[in-house]
Structure P
Amino acid sequence: MLVVAVGAVVAYAATKPDVFRVQRAAAIKAPPEKVFALINDFQSWGAWSPYETKDPAMKKTFSGAKTGKGAVYEWDGDKNVGKGRITITDTSPASHITIALDMFKPFEAHNIVNFMMASAGDTTHVTWAMEGRTPFFAKIIHVFMDMDKMVGGDFETGLANLKAIAER
C-alpha cells in the first residue's frame, strides 16, 4: 500500500510544470520614483520586506553598489528565512528592477525576481513577481505545499508595507 501511495505522489509530481511564477500587485498613491527608490536600495528593505521580521536576529551583509545594478544583499537566518543572496541585475528608473535570487538553505534555488512599476495619474501600479525552474524534487514538495499561497502571502504583506511607507 505504501509503495502505491509513493508511486501516486511521484506520478502526480511528474505532471507539475517545469517552471513556476508567483505574482502579486498593488496600487500605491505615490510617484513611481518614490516606490522605485524604496526597492532599488536593499538597505531600505528593512522598512517594508516581510522577510526582515521573520528572523530579527538574521545576519545581513550589503556589498557591491549602494543601490541599483550590482547591489548585493546576503543573509543567514533561521528556518524562516534560510540563507541566501539577492543581486540587482538590471534596473530602469521608476519602471522595473530585476533581481537574481540565490537560495542556499533550507534548499538550493536560483530564481528571478521582478518589480515592475507603471504610473497612472497619482498612482503607481507595482507588480512583484518571482519565477524559476522547478526541478523534480521541488515538484514533489509542491504536491504538499502551495508555492503561490506560501510566497504570494509574503508578497501581499510586503506590498502592503511598501504602500504604507510610500504613501506617507
Structure Q
Amino acid sequence: MRLEDAPPPGWYPDPERGDRLRWWAGDDWTDARRAPPTTKEMHEAVQAVARAAATAAKVGQGAGGQARSVDTDRVISQVRDATREELTRAGDMLSARARSVLDEGRSVVDQYSDRFFRWLRIALVLAAVLVIAWFVFEFVAQATFFDWLGDRIDNLTDE
C-alpha cells in the first residue's frame, strides 16, 4: 500500500487481534492498544456527530432561511474531528473502567490469598504442636513401660 492511500491516523481494529483497537499513526501501527467502545459509547459518539452536523447546518443558513454556500470540506473536517474526539473519549473511559475492574479483581485475589495463607500457617503450627506432643507422649510411655517391665522382672526373681 502506498502512503498516500493509507487511512488517516486513528483507532482501528487490531490486525493481530480483532477483539481490540490499535492506534494507526498514519504510516505504521503503534504499541497503543485498547478495548473497543461499548454500544452505549458508540451511540453517544453518533449523537455527538449528529449534533455537530446540525450545528454546521445552522451555520450554513442565511438570515432569510436560505442555505448559503458552505465549505463542505470544512464541515466534513469538523464532523470527522468531533467523531474522533468522541470515540477517543469513549475509548479512554472504557480503558479506565477496565483498569478499575482489574484492580478490584486483584484486591479480591489478594484478600482470599491472605486468608488462605493465614489458615495454612495456623494448620502448620497446629500440626507441629501435635507432632511434638506425640513424641513427648511416646517418650513418657516408653519410659513408664520399661520401668513397669523392670519391676515385673524384679518381682519374678524375688519370689
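Every read-out reported here was derived from the displayed coordinates using simple, explicitly stated rules and does not represent laboratory data. What you see is a predicted model; the values in this text were computed from it and never measured. Cβ atoms are built from the backbone, for glycine too; each structure is taken alone.
Can you tell which of P, Q yields 17.4, 58 when Rg and Dmax of the Cα atoms in Å, for residues 85-124 alone is derived from it?
Derived from the structure labelled Q.
Which structure, out of P, Q, was helix-only ellipticity at 222 nm (-39500 (n - 2.57) for each DSSP H run of 4 or more, over all residues; to 500) derived from, given a value of -25500?
Traced to structure Q.
Which of P, Q yields 15 for relative contact order in percent (Cα under 8 Å, 6 or more apart), as computed?
Corresponding structure: Q.
If distance in nm of label points 7 Å out along Cα→Cβ at positions 21 and 45 is calculated from each of P, Q, which structure is the one that comes out at 2.3?
Computed on structure P.
Tell me which of P, Q gives 2.7 when you compute distance in nm of label points 7 Å out along Cα→Cβ at positions 77 and 133.
It traces back to P.
A value of 3.7 was derived for distance in nm of label points 7 Å out along Cα→Cβ at positions 37 and 141; which structure in P, Q was it taken from?
Label of the source structure: P.
Given a value of 15.8 for Kirkwood radius over Cα pairs in Å, for residues 5-100 alone, calculated from one of P, Q, which structure does it belong to?
It was calculated from structure P.
From P, Q, which structure was P(r) over Cα pairs in 5 Å bins from 0, in percent = 2, 8, 15, 20, 19, 14, 9, 6, 3, 2, 1, 0, 0 calculated on?
Source structure: P.
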